[in-house]
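The next part holds the structures, each set out as structure tokens.
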Structure P
């Protein structure tokens with residue numbers, strides 16, 4: 001069954017926005033009286049019926065809304081440097097949403113090769129992945145932030161920095177991730193600089209490893225998502 005994004009949905013008559021209406025009526029050609037699923041990005045899930053299929057204003061009817069649909073027992077925030085090839089960063093976002101993530105902060109680091117992003121485009125990829133995976137919660141995508149400024153914003157959560165240093169750090173999988181709020185920092189293709197790692201450690205951010213091999217930035221982000229998700233299953 002098809003899934004559509006309907007923020008602020010309520011029982012009774014609702015109207016899809018122009019973009020979702022076009023996707024419903026023109027791309028998928030969903031007809032009147034057909035049943036479809038809806039998510040609102042805030043934990044709401046519903047099954048509704050198409051009353052009037054229209055390319056800009058599709059009218060639907062919802063009988064019942066489930067709240068806290070598939071709510072996870074943990075909160076995961078990944079702060080990650082966007083890759084030089086933006087397609088790889090978009091791939092990370094898509095797969096991370098499918099696995100389970102709550103917040104993403106793109107970082108500008110000393111060795112960053114990409115210092116601009118198109119937030120609107122990235123949010124569309126997040127929304128598409130959210131619908132595909134039937135995830136009723138829309139992850140928050142923050143604005144591009146410098147590493148130093150981001151460290152100054154860190155609140156009282158368990159924070160970790162993945163770093164390919166000379167020594168072997170404790171592994172992420174061995175940290176207290178069960179039913180916790182966690183923040184994981186992932187560096188650019190050239191990794192964090194030693195100065196950045198020191199700066200993070202001075203703010204009680206713990207250095208961790210993600211395995212025995214050296215990972216690309218987007219792979220490291222995805223391994224982090226999977227590790228936290230697996231521990232919390």
Structure Q
């Protein structure tokens with residue numbers, strides 16, 4: 001359902017002080033260490049080709065930061081455009097159905113052009129959020145699959161991208177070692193239960209088993225983001241994204 005007061009647009013110029021504080025407040029729901037979040041935001045802003053914001057009655061409630069790469073992939077003989085979704089955050093206090101999806105559509109349109117849905121392209125991202133993993137399964141191909149290691153060609157593809165991914169190693173499970181060291185052993189129990197846990201399915205188990213560790217009834221952060229990649233043929237995402 002579309003909200004009459006929601007506006008999604010590409011940010012022109014730097015974040016205002018008010019917008020920056022709104023973004024930091026949103027990220028702190030998921031990663032509650034202020035000085036780390038501040039540096040994280042600056043890093044993503046400096047390396048993004050498109051910054052897409054969602055506003056509700058003028059207040060910033062969502063943010064997508066992404067860049068475009070062009071490289072050889074396992075999905076096609078020729079190099080493809082690759083959208084690297086660096087960060088996608090939605091204010092969990094005002095979230096409504098389809099907002100994350102609409103931010104992604106706006107990001108794809110900005111980086112690939114108005115007729116992005118008629119192109120072949122790949123997507124990569126790093127996340128600890130099962131909802132993001134579920135969204136990627138709508139693509140024609142998406143990895144990792146729950147309960148399965150990354151195929152050798154996908155693993156090699158991801159390892160070539162390690163400098164862009166900000167990690168020291170990509171494991172066959174999809175774990176990006178060294179990608180979130182500041183949060184290693186941080187107690188994410190309340191964050192998981194409040195913001196990440198929607199249904200106990202294979203995607204939640206995949207995230208729990210790789211990005212977190214369960215110990216003495218608590219959910220602790222391992223300090224790893226998970227690598228995800230997906231591939232879309234022309235028109236393949238239309239029904240999902242515009243439904």
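Some points to look at:
- If distance in nm of label points 7 Å out along Cα→Cβ at positions 164 and 188 is computed and equals 2.4, the structure in P, Q: Q
- Among P, Q, structure where Rg and Dmax of the Cα atoms in Å as derived comes to 17.2, 51: Q
- Comparison of P, Q by FRET efficiency 1/(1 + (r/R0)^6) of positions 60 and 124 (r between Cβ atoms, R0 = 25 Å, to 0.05) - largest value held by: P
- Calculating mean count of other Cβ atoms within 10 Å over residues 36-43 for structures P, Q picks out P as the one with the greatest value.
Just so you know, all these numbers are worked out from the coordinates, no wet-lab data involved. Computed from a predicted model, the values in this text were never measured in an experiment. Cβ atoms are built from the backbone, for glycine too; each structure is taken alone.
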